[in-house]
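Down below are the structures I want you to see.
Any read-out appearing in this document is the output of simple, stated calculations on the displayed coordinates, not a laboratory observation. In this text the structure is predicted, and so the values were computed from the model without any measurement. Cβ atoms are built from the backbone, for glycine too; each structure is taken alone.
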Structure P
Amino acid sequence: MSAHVDNPVVLLLSGPNLNLLGEREPKIYGPETLADHVATAAAAAEDLGLDLEHLQSNHEGVIIDAIHTARRRCAAIIINPGALTHYAWSLHDALAAFDGPVIELHLSDPKSREPWRHVSVVEPVATLTIAGHGGDGYRMAIEAAAKELGVT
């Protein structure tokens, strides 16, 4: 993922436990690894003239710091917050302070799973949510970010 001076930067954030994709509950999340999904997103971004940066962390504060650093530097954020989706109001607040499009992304559809997964604290500050499309969601999220940025 090499940066080009004039290309808008999209920050892809991956929350807790997503580093275990491919091993963790493959019947729900699929057999692909996080690296596979990032590669899909990077290829889609390159095709659309976007630069992609990726960060995965199991720590809420690290993700919030990345969102703060993205302000005035990145054009859009795509975030798969993992379990932080359902309770991390600090994540909500950090994303609310970001001026560009925010795409919420989930491999599965949280609203069709356990009741505690039905509430997203990210959804109110997201431009849109892409959920339940498996690994295809990563390409779809890049395409949505490009459309929001007017680069398609």
Structure Q
Amino acid sequence: MRTWWKEFRQFVARGNVIDLAVGIILGSAFTGIVNSLVKDILMPPIGLLVKGINFSDLYINLSRHHYPSLQAAQAAGAPTINYGLFLNNLINFFIVSLVLFVVVKQVNRLRRPKDAAPTTKPCPYCCSDIPLAATRCPHCTSVLAAGAGEQAGTMGN
């Protein structure tokens, strides 16, 4: 039992698990903002472009009775295919995906390691990578100039 608890604590304390939990919480909070953006800001102009159609009211009535709106059909318990709501959810998904792409791209750009100073140089004789401070190549045993990487002596044996 004690080993199980220790393994569980190590699992939860890992950074990626905590990052995932924070991401899920922020994602669920972000969903309300995106839903409002789509419903209240994007869909009205799109509806205006398509002659005032409200996508939320688009549906296929599968019953034999006529209903003036989706809400009326649902209140009566009529079977419906709500393709307008599906379109709204599809637009929501597209917007969330686009925003997440931009956010992840920016975070990755910020996390990209800075170009570090080189720690190796090429051997002028065998082109192997060797430490900057090397005075003799460990691969071909050539004697190197101190720090310049140029020939300082003759080929070693």
Quiz item: Which structure, out of P, Q, was distance in nm of label points 7 Å out along Cα→Cβ at positions 90 and 122 derived from, given a value of 5.3?
Solution: Q
Quiz item: If you work out distance in nm of label points 7 Å out along Cα→Cβ at positions 10 and 74 for P, Q, which one comes out largest?
Solution: Q
Self-check item: Source structure (of P, Q) for helix-only ellipticity at 222 nm (-39500 (n - 2.57) for each DSSP H run of 4 or more, over all residues; to 500), computed value -16000
Solution: Q
Quiz item: When you work out relative contact order in percent (Cα under 8 Å, 6 or more apart) for each of the structures P, Q, which one comes out largest?
Solution: P
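P, Q: which one has Cα Rg over 2.2 N^0.38 Å, as calculated, at 2.14? Spell out each step's value before the answer.
On the way: P: 0.95; Q: 2.14.
It traces back to Q.
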Exercise. Tell me which of P, Q gives 1.00 when you compute FRET efficiency 1/(1 + (r/R0)^6) of positions 34 and 98 (r between Cβ atoms, R0 = 25 Å, to 0.05).
Key: Q
Quiz item: When distance in nm of label points 7 Å out along Cα→Cβ at positions 106 and 130 is calculated for each of the structures P, Q, which structure yields the highest value?
Solution: Q
Quiz prompt | Highest-scoring label, criterion being mean count of other Cβ atoms within 10 Å over residues 18-25, among P, Q | solution = P
Practice problem: Could you tell me which structure in P, Q was used to calculate mean count of other Cβ atoms within 10 Å over residues 50-57 as 12.9? | Solution: Q
Practice problem: Taking mean count of other Cβ atoms within 10 Å over residues 58-65 as the quantity of interest, name the structure among P, Q where it is greatest. | Solution: P
